[in-house]
Structure P
């Protein structure tokens with residue numbers, strides 16, 4: 001009886017001790033924003049009394065759980081002037097809002113720390129100092145990537161990374177504001193990624209990673225990923241006219257429509273024309289129209305809508321045999337089949353809500369819809385198979401793409417360490433109609449239909465991970481679960497039955513990073529990833545459903 005009474009008293013004492021401790025604890029909450037009141041992600045807060053660093057999340061918010069009145073806080077972020085503040089009593093009563101003024105990006109501002117991808121920060125400096133001027137330059141900003149262009153200016157570039165030929169995107173995941181660019185089971189090739197719909201001047205930053213290590217990036221992210229982030233507001237209105245050699249002319253117009261503390265909106269359009277330097281004119285035409293609207297609520301949460309329209313057409317001289325040039329049959333810039341080329345359109349709508357649930361739980365919901373139309377005319381073997389009509393082919397499709405991703409994250413202070421936990425789930429649905437491969441006499445006359453059918457591919461996914469930052473160390477582990485279903489309706493047969501397959505894949509990921517100082521970092525990463533194969537090859541049993549990848553990265557980063 002005495003033991004039970006003692007246990008009860010100890011329990012009551014412990015309970016009130018925790019309540020007293022929690023009530024006595026000083027918690028300071030705040031946010032970093034720029035001069036346009038847009039949250040600053042990955043800004044830092046330095047607390048002088050403990051020499052502690054804290055960092056803002058994707059909503060610009062930060063939380064200090066051991067703040068005291070009189071403590072000096074220093075604020076900063078890459079590309080912004082530094083600021084400081086001495087904590088006062090009233091700062092605990094209302095959330096702090098610290099506004100930072102923009103400044104020139106300097107390499108010396110990059111701080112190497114365990115919870116940061118340093119290369120992404122360095123790239124941010126590069127993009128700010130030397131902005132991209134064309135769609136072809138966008139990917140080349142990423143260290144290690146180089147591209148090649150063939151079959152006309154409107155076709156997606158060939159991508160190379162880490163010694164791998166990634167074709168047009170089979171093993172690299174590309175997104176714009178989180179909206180996928182890669183096309184599954186595309187008429188021209190798996191993962192086809194055309195970035196020409198991005199107006200270069202609207203790009204604010206690039207986030208990238210190499211290897212299959214990112215928990216949020218799923219299908220195609222085997223050699224790496226690149227996410228392009230567009231601006232929320234323009235620094236200035238622009239009207240630009242450009243003219244150059246070979247009939248190249250470009251017009252650009254970008255205007256802010258709204259710029260208030262709560263509402264931001266802008267409109268941008270681009271028109272490009274080029275004849276090219278080949279004997280057969282390229283007749284390349286491209287039109288881009290895009291806009292973005294952002295509404296910020298009183299509590300700091302934000303809702304963003306974006307829209308985009310893209311249309312492009314072109315002719316191409318294509319590849320030519322060396323012997324034809326050597327014999328004088330054609331010149332170096334001549335063509336065997338000048339009817340190559342194509343046309344494509346894309347319309348995209350996106351919505352994104354970013355905010356908090358309660359005090360410490362971050363919520364990010366993104367949804368998108370895209371309509372895509374594509375035709376490509378090629379001739380790889382000229383007159384090898386058909387000496388009379390030639391070997392010209394057409395690849396075409398129409399596609400609706402839908403998707404939603406919901407992410408929740410929470411950051412906890414554990415003494416001198418902090419623990420970040422994330423969970424996300426979502427889906428991507430591709431409905432492809434009239435996916436076609438045909439032999440053509442010209443661009444309109446069909447000689448033979450080789451493949452024609454409808455494709456439905458659905459990817460449901462779930463991921464979760466935890467990241468522990470402890471002084472100079474960072475430990476991250478995560479797991480991603482994907483289930484992909486493939487469905488094909490063959491239009492060249494009389495049967496109405498559909499061919500179906502599906503598979504589930506589990507992708508574990510882990511990494512350790514050590515940053516002994518603000519100039520260097522050492523890391524070890526090991527992860528599984530995958531890319532899906534084309535639905536047509538999957539349902540006919542000619543390839544595996546999912547191609548698995550395993551990657552290990554061991555290295556060091558040093559900032560001069």
Structure Q
């Protein structure tokens with residue numbers, strides 16, 4: 001199995017050093033139980049601290065990874081350790097990945113009777129499936145094909161009752177799961193999946209059925225939320241998505257004045273009862289598409305206030321983006337451009353010009369309107385899709401001088417593009433930019449390769465960058481580079497005061513330092529081992545033994561066998577009553 005454009009650098013770029021190190025430990029401990037590939041989807045089970053394994057899902061296409069998800073509750077910087085462990089298996093042990101047929105391929109083997117029997121057997125084994133089957137059959141068999149968007153679907157075919165029951169069951173299951181000691185949030189994902197069902201209807205131009213679905217979900221959440229509230233369940237994420245989904249459904253449907261009143265009454269009641277904010281949806285209901293300032297904007301007439309009569313509210317960007325999504329769906333491209341410009345959605349404006357093939361206009365507009373690195377990156381990628389590679393490189397290089405949060409990703413992308421164009425000087429400059437932002441061993445080696453004969457002039461600059469870098473999580477990169485260059489003293493300085501959380505990194509430096517700096521290895525390893533043994537942390541005795549084995553190796557390799565024997569005897573005398581520890585002292589390698 002090979003995921004396009006995927007390497008260890010991909011993992012390091014999307015995770016922090018802490019998660020990467022933990023993920024590598026999981027990989028080395030064989031915590032990844034199974035890895036199965038079905039088409040462009042890869043699924044893995046990874047053992048963790050919960051009773052049941054975590055599930056990792058990776059999806060990819062011809063360009064690389066498209067989505068990455070794990071069932072654990074990690075929500076910090078980048079990918080979690082379970083994802084890292086799974087990806088390391090993909091890179092280092094692809095032969096253990098089991099290739100299995102996709103769902104489509106499996107179902108293609110069955111005739112009508114066999115398909116019915118399969119579903120019946122599954123429901124018999126998993127009774128709760130009947131609710132999902134009921135909901136999906138209703139949606140598939142009762143919904144009518146979407147009519148042209150100029151004539152919105154008005155026939156409501158969705159039965160809200162099964163949806164409300166499903167929401168209640170999701171909340172009850174979450175409550176029982178937390179009562180049993182579970183810590184993950186499985187509830188939000190399931191609720192958001194239901195909301196996505198409504199969004200799917202909106203995207204087909206069926207705003208009425210989207211509203212029917214959202215009414216069922218929202219009313220059930222409000223009615224039954226007390227079941228999970230005592231477990232400190234947070235509804236911010238679900239209400240955020242509901243607000244957006246309601247807005248899109250309202251703007252997709254052609255509601256009559258009476259229908260608007262009914263929806264408004266419900267939204268205001270739910271907002272009060274659930275103590276949340278549905279202002280975006282209510283504003284979309286109030287404005288519709290006939291809001292005078294909006295009408296003028298869509299006609300190409302602009303004012304200082306853009307598409308608003310007064311000062312724009314906090315949710316103005318969200319409303320504009322949803323309107324743009326609908327206009328694009330309806331292929332109303334000129335109106336899209338008018339609204340994007342008036343609403344200050346520069347990235348959408350520039351990229352739409354690019355997608356329409358109006359490359360010269362996009363570049364000219366970018367020169368005066370582009371203000372963030374994100375806008376530059378988005379436009380550059382669109383220009384490459386249009387085959388305008390030199391122009392894309394120019395825009396990307398301009399992006400380095402703009403504020404934003406994706407300079408590192410832009411640098412990597414720009415370097416690759418410049419190298420593809422044979423512009424090694426630009427490739428080198430872009431890669432140096434990424435190194436200055438977040439030093440990595442991969443970038444260091446890439447710069448060395450790009451620099452060629454000029455490496456001797458560039459290397460000192462990079463080493464100075466790595467010495468002075470205060471970027472969090474670069475300890476591993478520093479050690480990799482210093483060991484690569486044989487700078488053992490510098491590597492020792494990096495790890496000497498690191499906590500034992502960085503055990504693997506410290507061990508690597510110790511292995512490299514034993515020959516020339518045995519005393520440092522002895523002192524550092526013994527200090528760490530003694531802190532564990534003196535504290536009587538029995539669960540960590542195995543770690544203490546690992547440190548002591550490093551010290552033993554340094555003692556012996558430096559010709560101090562007698563000193564090691566004396567030190568070992570002293571430790572045994574001090575900790576003689578710690579039977580678990582004494583048993584470990586009898587292990588091979590502790591003589």
Structure R
């Protein structure tokens with residue numbers, strides 16, 4: 001049993017169903033042996049998308065997604081995705097190749113100081129130096145990735161820890177006792193090589209896989225904290241709740257959380273992985289004017305939401321009373337000290353709180369819903385504004401909204417076009433919206449969609465792409481086709497990096513580096529055996545949506561390249 005099989009057996013033990021990779025000789029035993037054990041190996045066209053896919057699997061299943069990449073540039077290609085997972089508090093495990101333990105620091109191919117790089121972006125980073133260390137190291141990785149505040153873990157796997165002992169010894173050039181050394185120097189070298197090999201493989205035949213899986217630990221709330229929160233909410237006349245990704249760390253409890261939020265009766269704004277929690281329509285969910293609602297409320301509840309730039313570093317809350325529940329102590333106190341700080345899992349807390357409290361805020365909810373309705377009418381008016389060339393993007397999303405089935409997952413990857421979709425598309429259910437999170441990363445689209453379609457093959461998975469962001473990962477249409485994962489993309493093609501251009505042109509009077517072309521992106525899908533169409537009228541778009549759903553359900557990936565015009569729907573791109 002080589003080191004690759006040992007890793008594969010631990011992955012299998014922890015319920016890993018998919019392994020994402022881009023091949024490399026350093027790490028071949030890991031994915032080959034994983035496939036031999038029945039783990040589905042998906043090879044992508046760029047390492048970053050392998051990690052994005054693993055991230056999506058983590059978010060949707062609660063089991064850390066796993067990616068394996070080769071040494072050096074294979075690993076450094078993943079940095080953006082790993083840091084994105086860290087900031088999104090998403091658990092995943094990255095297995096990276098490395099130079100042989102006996103050659104580290106001697107100029108071997110792709111040999112760099114990987115640990116110093118990965119420690120800066122990972123929750124835990126470790127290197128294996130002996131085969132017998134593999135099992136406890138990978139076991140610990142699963143525990144660390146999920147405990148407390150979840151995050152990515154990196155395991156460096158030198159090539160000589162992964163292949164069989166006989167082959168590795170032949171690489172080393174280790175000689176048997178039957179071939180005596182010719183001189184003293186050769187004797188010393190041979191002794192060292194044999195000593196190193198013996199140490200490397202010592203105990204490899206005694207590895208065991210029967211240790212119980214460690215339970216995941218994270219901070220827990222107390223019954224007194226439930227009572228204190230219930231008392232504060234009881235005294236409030238206009239409470240408002242914000243539920244974010246930090247409240248969705250256990251996907252298995254998503255429906256329980258949805259039921260709890262409905263039971264509490266408090267008007268709520270959803271963000272990140274929380275989007276879709278209450279379904280397409282729910283009287284408690286508000287979509288617009290969050291800032292105004294916060295300023296009019298007398299109690300704000302932050303469930304897995306920090307006071308970062310999205311809440312103007314706490315200035316939106318100002319002097320108002322607020323409760324914060326967060327697994328992260330740093331996020332709990334970020335920029336502003338709560339009146340009631342609860343260092344615990346927000347999901348568990350709200351589920352237990354709902355067992356003790358049920359509110360009724362009909363007048364307050366009516367006020368907020370009236371404001372929401374007024375904003376929806378305003379959006380409808382903006383959707384009718386003529387644009388040239390192409391389709392009004394607001395109207396495009398209004399039409400797409402009517403065509404999306406309830407069995408839909410939306411993946412957001414872009415700037416201006418995607419932000420417009422966030423105002424107009426309604427995620428259908430819990431775990432039906434994937435966006436990068438606080439890092440604001442472009443390029444997550446194909447990787448996230450890949451993971452989502454594997455976990456939920458029966459669902460329609462749509463990528464909402466800007467034409468700029470599409471350039472990062474359209475090559476993965478090759479992966480979609482090869483693995484029969486018929487993802488649909490809508491690309492908002494306005495030949496511009498519009499979110500940045502809006503302010504740059506105003507502030508600096510220049511469109512330098514802003515221009516793209518009205519390219520035929522749909523041809524990328526066709527080149528790999530998928531299908532697609534370019535549309536520039538609303539009628540053609542509606543027909544394309546129907547065709548895309550049909551072809552996707554028949555197994556063909558599809559791209560709708562929608563030429564859109566420019567609007568003033570979203571003004572302002574610079575966040576500080």
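Each of P, Q, R could give mean count of other Cβ atoms within 10 Å over residues 198-205, but the derived value 18.6 comes from P.
In this comparison of P, Q, R, the computed figure -12000 for helix-only ellipticity at 222 nm (-39500 (n - 2.57) for each DSSP H run of 4 or more, over all residues; to 500) is attributed to R.
Calculating mean projected area of the Cα convex hull in nm² for structures P, Q, R picks out Q as the one with the greatest value.
Since every read-out is calculated from the coordinates, none of them should be taken as a lab result. Keep in mind the model is a prediction, meaning the values are calculated, not measured. Cβ atoms are built from the backbone, for glycine too; each structure is taken alone.
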